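Just below sit the structures, each encoded as structure tokens.
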Structure 1
């Protein structure tokens, strides 16, 4: 009977797509990892902490610290959202609950569209922001930020992605992030950039762990 693979890194997410993305980003830095070595918080049944930070970085650290304490493993967490210039950076850290209901993508998008419906194109600049955090059981902490600049449409386009993707056009592009393939999006996304910047620190944590 083959021995069970021991997890070496845990991601504070139940999203399998995000887990696969992290594994892919780590591969060039760490080499091929057994998928069972990089697992999600779901594998441990770890409780979700209250995200009461005032910045993306603070919320990412809250999640990573809680997970490292619960699992005894190096833990990675991210917090991300959309910052619209004309709204003073909102919805920002409230992106997932902008309409008042957490995770209601359709309602959040409808509310944002109503708020920018009469705003001229040149003033509909926005950026997706992601803070990715690594926390080890020994207390080492690293945070990296990733940004994707662009502008907003006033109607949906595309069936891919999630959240505000159907109205966000990245800088220099003509398609929304909902019209890009997962590979195209990951190559330029705020989350991909943050995870890639964090990857060398993760590689170090795996090497010394």
Structure 2
């Protein structure tokens, strides 16, 4: 994700975003499901980690948690968390083959342009070990738009997302749906999909 305006919002509001997500992510049933699906002491990637809240929960559970984000300010917060290895990287910079037992892409790839999504998913599939677990969460809807804060979002319907995942070589295991309030104060519908690599 390299949209300048989106990155500026996350840089300026890093502390606010961390506070908003602290309680929610610590008790997120999808995150606990992801952790349980990974092998004990496995290596995982929190893609677009934000302040590193999810990665810290993974590390506390005994996983080796790598975390990347395009925002320097977010990475600085993540680096301060016990057990988290964090560095600044865009989606385009994710490389490697069979590195991870699990990849957690929670509300991060929704900032990638639609045209880039197949490339990103293919790179993540390569970085995932055989039969590794992949979780992705996005906002439901159509098209692309900026929110009230100026962040650029790409929206997906369930069928579109499942087609993209299958084309990339993932096997969809289950989906969860919900609605929650974001940093901009509005409610948004979302989808979370669990896959095997």
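Structures compared: 1, 2; top value of Cα Rg over 2.2 N^0.38 Å, for residues 70-125 alone, i.e. the largest, recorded for 1.
If percent of Cα pairs over 18 Å apart, for residues 110-157 alone comes out at 50 when worked out from the coordinates, which of 1, 2 was used? Write out the running numbers ahead of the final one.
On the way: 1: 50; 2: 38.
For percent of Cα pairs over 18 Å apart, for residues 110-157 alone, the value 50 is produced by structure 1.
Looking at distance in nm of label points 7 Å out along Cα→Cβ at positions 62 and 86 for structures 1, 2, the greatest value goes to 1.
Who wins on mean count of other Cβ atoms within 10 Å over residues 54-61 among 1, 2, i.e. which is largest?
Details: 1: 19.5; 2: 23.0.
Once mean count of other Cβ atoms within 10 Å over residues 54-61 is worked out for each structure, 2 has the highest.
For volume of the Cα convex hull per residue in Å³, for residues 38-101 alone, which of the structures 1, 2 scores highest? Going through 1, 2 one by one, volume of the Cα convex hull per residue in Å³, for residues 38-101 alone peaks for structure 1. Consider the structures 1, 2: one of them gives -0.29, -1.04 for log10 I(q)/I(0) by the Debye sum over Cα atoms at q = 0.08, 0.16 Å⁻¹ as calculated from the coordinates. Say which. Of the structures listed, the value fits 1.
One of 1, 2 was used to compute distance in nm of label points 7 Å out along Cα→Cβ at positions 30 and 166, and the result was 2.0. Which label is that? Source structure for this number: 2.
Rule-based calculations on the coordinates, nothing more; no lab input. Every value quoted in this text rests on a predicted model; they were computed, and no experiment measured them. Cβ atoms are built from the backbone, for glycine too; each structure is taken alone.
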